[in-house]
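The data blocks that follow each hold one structure.
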Structure P
Amino acid sequence: MISCTSNEEKIKALEGYWNIDEVILADGTEREFPFSNHMDHFEIDGFKGVKNRVSPTYDGSFVSYGNPIYFQWQEKDGDLSLTFQEGDGAYTQTVKKATKDKLVLLHENGTRYTYKAYTPNEE
């Protein structure tokens, strides 16, 4: 099977601000995610990156909260994997889809996170 999006394109698309749109647990249960002004911001530098939880402010900037979560990315069996280090624990998520509008991450525990790209309100 040939992927329409290369892993290099996926890693470029990953960088940015993302709102969680849907979470489906491993057992198929959908977790409700009401509108929130909190989002995940991914930054990539080489084969390493950081994910921060952020909120937009009235002037268009962002405020970060919580601790940054560092990760490394690698290609494995044709998939793009992100290995996160949080405290003493580590976990892996596979990038199933990453475009300018949509991001889908599959956690090693089977939970699927679907994000949509953040678009600021234009008022």
Structure Q
Amino acid sequence: MAKVLDHLPELDGDELKYIRNIIEDMDDKTAREFAGIYRKRRRSPNSIFILTLLGFVGVAGVQRFRLGKFGTGLFYLLTLGFVFVGTLYDLLTYEKAAFEHNKFAALRVDMDIRGDS
């Protein structure tokens, strides 16, 4: 049984609980492999917050591109964050957006490692 904090010490809160459920039945080798791939795909809530703040100085939507939401990223870029309302919304929900992205990334990594499609 792999210990999540041994492999991904930067996690906390809901993300820690979620990843713990995924890797609890993995051996250490598999958990290390999972952690290496997941770390590359995960997005830090702090980086999403900083990118969202860029929306208030005229570069709106960068956080959406970083989260893989290219359509809304382009829309925000062209409309100044939907006239700053969308950027304000993202500022209030950046942690949830990062967590949702990371949940999906973790599931994809888990499926890749275990061989499920």
Can you spot which of P, Q the value 4.1 was calculated from, given it is distance in nm of label points 7 Å out along Cα→Cβ at positions 60 and 92? P
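I have -1500 for helix-only ellipticity at 222 nm (-39500 (n - 2.57) for each DSSP H run of 4 or more, over all residues; to 500), calculated from one of the structures P, Q. Which structure is it? Show your work: numbers first, answer last.
Numbers: P: -1500; Q: -22000.
Source structure: P.
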Ranking P, Q by distance in nm of label points 7 Å out along Cα→Cβ at positions 20 and 52, the structure that comes out highest: Q
Highest-scoring structure on percent of Cα pairs over 24 Å apart (candidates P, Q) is Q
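With mean count of other Cβ atoms within 10 Å over residues 12-19 derived from the coordinates and found to be 17.8, which of P, Q does the value describe? Spell out each step's value before the answer.
Values: P: 17.8; Q: 15.0.
Computed on structure P.
Quick note: the coordinates plus some simple rules give every number you see, no bench work behind them. The structure displayed is predicted, hence computed values, not measured ones. Cβ atoms are built from the backbone, for glycine too; each structure is taken alone.
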